[in-house]
1. Determine which structure produced the value 0.55 for FRET efficiency 1/(1 + (r/R0)^6) of positions 37 and 77 (r between Cβ atoms, R0 = 25 Å, to 0.05), calculated from the coordinates; the candidates are 1, 2.
2. When percent of Cα pairs over 27 Å apart is compared over structures 1, 2, which one is greatest?
3. For Rg/Rh (Cα atoms, Kirkwood Rh), for residues 69-164 alone, which structure out of 1, 2 has the highest calculated value?
4. Where is FRET efficiency 1/(1 + (r/R0)^6) of positions 61 and 173 (r between Cβ atoms, R0 = 25 Å, to 0.05) largest, in which of 1, 2?
5. Output the label of whichever structure in 1, 2 has the greatest value of Cα Rg over 2.2 N^0.38 Å, for residues 29-84 alone.
Structure 1
Amino acid sequence: MKKIFLGIFSILLIDQFFKIYIKTHFELGNGIPIFPFFWIFFVENPGMAYGLSLFPGNKGKILLSIFRLIFVFFLFIFICNKIKKKSSNYLIIPSIFILSGAIGNLIDSALYGLLFNKGTIYYKKFHKWIPYTGLSKIQNPFNKNGYASFLEGCVVDMFYFPIINTNIPNWFPFFGGCKFQLFKPVFNFSDVIIFFGILFLLIFNKKIKHIKIF
């Protein structure tokens, strides 16, 4: 169990280091190119992957945070149960990856609104999320000067891979002159860890059923 907690802690440490550094050193909507196909680009996501949400506005944001909290709780119980039953590492390790990534994004949703003085917030008057200008700063969560309440924070994303970023030729039917981007989503370290966790579960699906290492 100590190794498991150490693994989760290590992933969360890397994830939160990236997020806190980006949020306190980059202005929202700005970034730097590392390679032509890889940018560090700061965006905030009030919803799920690809900006999807359960419901519009703060209600959807709070429900999503609660869903993340419930998911983390039950996944943790699931992993503890599988360890006791000496299930395969091919099941436990990917599940730990998914749990770690889910906790990483839950921290953003639950606490970032309290920990930072600036963030993307929902304006009921305009029925949309409004970004902010300037750099965000860490502040005392007990001062109640954060940009949002508990469970209303936005997830910090920063990895952007514009593998193809071009304009479609004007002669092309229907879509001529439009901008085309191949891999447009911006994501974070937690998302990467969750992706690999799911990928490993799919790859080692057959071994999970037959091998017991723990």
Structure 2
Amino acid sequence: MRIILRALAAAVLTVISVPLILTVVYGFMDPPSLPIMRRQAEERPAVQDWRPLSEISPTLVRAVVMAEDARFCLHWGVDLAQMRIVLQDALDGQPPRGASTITMQVVKNLFLWPERDYLRKAVEIPLAFWMDLVLSKDRILEIYLNIAQWGPSIYGAEAAAQHYFGIPAARLSREQAVALATILPAPGARDPRNPGRRHRAVIQHVNRELERAPWVFTCLPSNIRP
């Protein structure tokens, strides 16, 4: 029995320690292709073209933060206010839902499985705190913008800008950048070139918030802040 317990403890320690170590490594080395990208490559080659934050449209960066995690500069990797709501929903027997920060999405995409369940959240939360501790906000955002899925087999801002508009991510107009940022929750259902009624409403909302809430971007590099 002790041998089994020791083996189990060693396995758990390995599972936990690998993401902790890799998070530090990714502070200065770009992550390899995601597992989902390798799986999709069997049917359709994944497209990704890594770009540093300085080569991505500042408007796209701000729009992504506003649309995906407006409290990105205020929390420590996990939005505790939103997590309390999620926890209460869990206690009430509600199914798992969102409240993932950008940092949590990076953790999930790099290290965990895509299905929503409470076990994944239990692992995701401490890893998100760790990532926020050892990586700068702009590095976390840079990783996110390069691994987020913007369409079938389309990963990262550069590949998305080229796919949808035929231009580099650095040259996106404000209209293109906001339209692109707002497809992230549903990249398979929205098209930034031809937004539907609901998508247009989201675009208008993000545009208004970009003008009204400059405090959202206080942790970003000066060349990205409005």
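1. 2
2. Structure 1 gives the largest value of percent of Cα pairs over 27 Å apart among 1, 2.
3. 1
4. Comparing 1, 2, the top value of FRET efficiency 1/(1 + (r/R0)^6) of positions 61 and 173 (r between Cβ atoms, R0 = 25 Å, to 0.05) belongs to 2.
5. Across 1, 2, Cα Rg over 2.2 N^0.38 Å, for residues 29-84 alone peaks for 1.
Where a number appears in this text, it was derived from the coordinates with a stated rule and is not lab data. This one's a predicted model, so the numbers in the text were calculated from it and none came from an experiment. Cβ atoms are built from the backbone, for glycine too; each structure is taken alone.
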